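The structures come next, written out as structure tokens.
A short reminder: the numbers here are calculations on the coordinates, not readings from a lab. Just so you know, these numbers come straight off a predicted model, no measurement behind them. Cβ atoms are built from the backbone, for glycine too; each structure is taken alone.
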Structure I
Amino acid sequence: MNSCSRRSFLKKSTALAAASVLGIDALSAATLKQPIGLQLYSVRNLLPKNFQGTLDQLAAAGYKEVEAAGYLGKTAADFGNALQKAGLKCISTHHALTELKSQLSQLIEYSQALGLEYMICSWAGVHRDPSRTGELNLDDWRYVADQFNAIGQKIKAAGMTFGYHNHTIEFGTENGVVFFDELLKRTDPKLVCFEMDCGWVVAGGHNPVEYLSKSPDRFPLFHIKDLVKGPDGKWRNVVMGKGSIDYKPILRAATGLKHYFIEQEEFQEDPMTELRQDADFIRSLNF
């Protein structure tokens, strides 16, 4: 072995040894190949004050893709032009089921004008019996699933994909049936996908890996957030890497992932500073 080859071998051996000490499999470590995305709900208080400036700052922080959470009264042309100027691409949007049921044609038209790939239901909240109020029961969730199939068919015909974003209520149960499991079972995979909010799955008492290992292709979209559980039992959103969620096994199981969006819903310091820290964490994450 010549001196150059020996030095190269020693460097590789040292790196592998260090990785072993740190508990990292250097031969299989991976990073997210998808562009860094942000759910714009994270900057809901900044956008109305300085729409273009906020988008520009997000791009400077390393974000490439975004998901809309309302359009602030802007036309699709104005919204799209601002994104293009910042160098951001809008992949999907969020709408409550009540909006989708009452304004679907208009929302589809707006989404098409923006060139979106996905339209996501961010909140179900619709009872089978309109006279009922309060939390949804199993019968309500079955009704919601049927609504999703019908809406998904129309959105597919418009050239996009329809999906549902979970919170924690979907992990309630009735007669041993988990509502989220019923949604997965009752919706047509050709018409309805799921945007897994990993943080809320954990807060709902479940492990994202369990769902991803069974049907990874049903979860092409992710919301990525980190949480800590306070003494009062409530979960609090924190900067990525400062909470309790280990994303490495989740991301290893996410073989169907196409896009992900960081979502930080509350901040302890300057929001843009913390969002830069979120992006930095994702860039440095090996799994």
Structure II
Amino acid sequence: MKNTDLHTHSYYSDGQISPTELVRLAKKRGIKNLALTDHDSVKGVKEAINEGKKVGVRIIPGVEIRADKGEVLGYFINIKNKELNKILKIKRKRVQEGVKDWCRKLEEAGYNISFKEIQEKFPKSKNNINEFYPLYLLHKKGYGKMLEIPKKLEKEGIKKREIKEISIVKAIKLVKKAGGVPVLAHPWIGEDVLKEKNFKKYVRAGLVGIELNNGDRSPLRKRKHIKKIRRLAKKYKLILTSGSDYHGLKIVRQMPGNHELGKNNCDEKIVEKLEESRK
């Protein structure tokens, strides 16, 4: 039965609602299994689990780890794992410092935005402010659509600081060390991810699954990507997953495709397969 959403975000990363609100919405949508996969953070997982117990939604403790060529989803992780939390903390700091520097450049170029304003508007995201926030605020202030603003800024020479990220291989191993199940998130976003020579490294590192759908549509996810993902999954015996990549209603309207909660559910048997892989 398709009652499982394996890709969602709360306001502890760049989502717009709390873990509690997310779980309650999932209940309304008939979702029985929900993974909270905030970017480089597990702060909202405990809250989600507690609310899930109250309303009857099973919460899968998860995370989405930013890497150099893409992102890795981790399911059934131990959110108290010391190494995981140590590395996630370092990563959040690097990204936030980059955003702070970017906001300074934007201000100097005459844009009505500041890092302080972002912190005030998104207090729950403290210490985990990524590039999404300035883009969202710029959009709200009339500077254009979220997906178009980066191109506009690049033409103006307002570049983001290059952030040193861990490799996808290291992210996969980190999830494994935390007792979790690593799955490649939206692999169509970075063309290098689906190259065979790179993919073999991910499988050797312990990759268990690959996301087939998260609501993305063209120009991001194309038919050629779907065909290649299915081929690689079959060849390396990987589990195909899907989810909404839900960030909140206002953000859903800015993303190509349909990222509404529950619109890209997968069968609950996928959860069983992911759990079985841990053994």
Origin of the value 2.6, where distance in nm of label points 7 Å out along Cα→Cβ at positions 68 and 100 was derived from one of I, II:
II
At a computed 3.1 (distance in nm of label points 7 Å out along Cα→Cβ at positions 108 and 172), which of I, II:
I
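Hey, semi-axes √(5λ) of the Cα gyration tensor in Å derived from one of I, II reads 28, 22, 19; which structure? The partial results should precede the final answer.
Numbers: I: 35, 24, 19; II: 28, 22, 19.
The read-out comes from structure II.
Suppose distance in nm of label points 7 Å out along Cα→Cβ at positions 180 and 204 works out to 2.4; of I, II, which structure was it derived from? Please list the in-between numbers first.
Details: I: 0.4; II: 2.4.
Considering all the candidates, the number was obtained from II.
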Highest-scoring label, criterion being FRET efficiency 1/(1 + (r/R0)^6) of positions 60 and 124 (r between Cβ atoms, R0 = 35 Å, to 0.05), among I, II
II
Among I, II, which structure scores highest (criterion: relative contact order in percent (Cα under 8 Å, 6 or more apart)):
II
Given 2.5 as the derived value for distance in nm of label points 7 Å out along Cα→Cβ at positions 76 and 244, which of the supplied structures I, II does it correspond to?
II
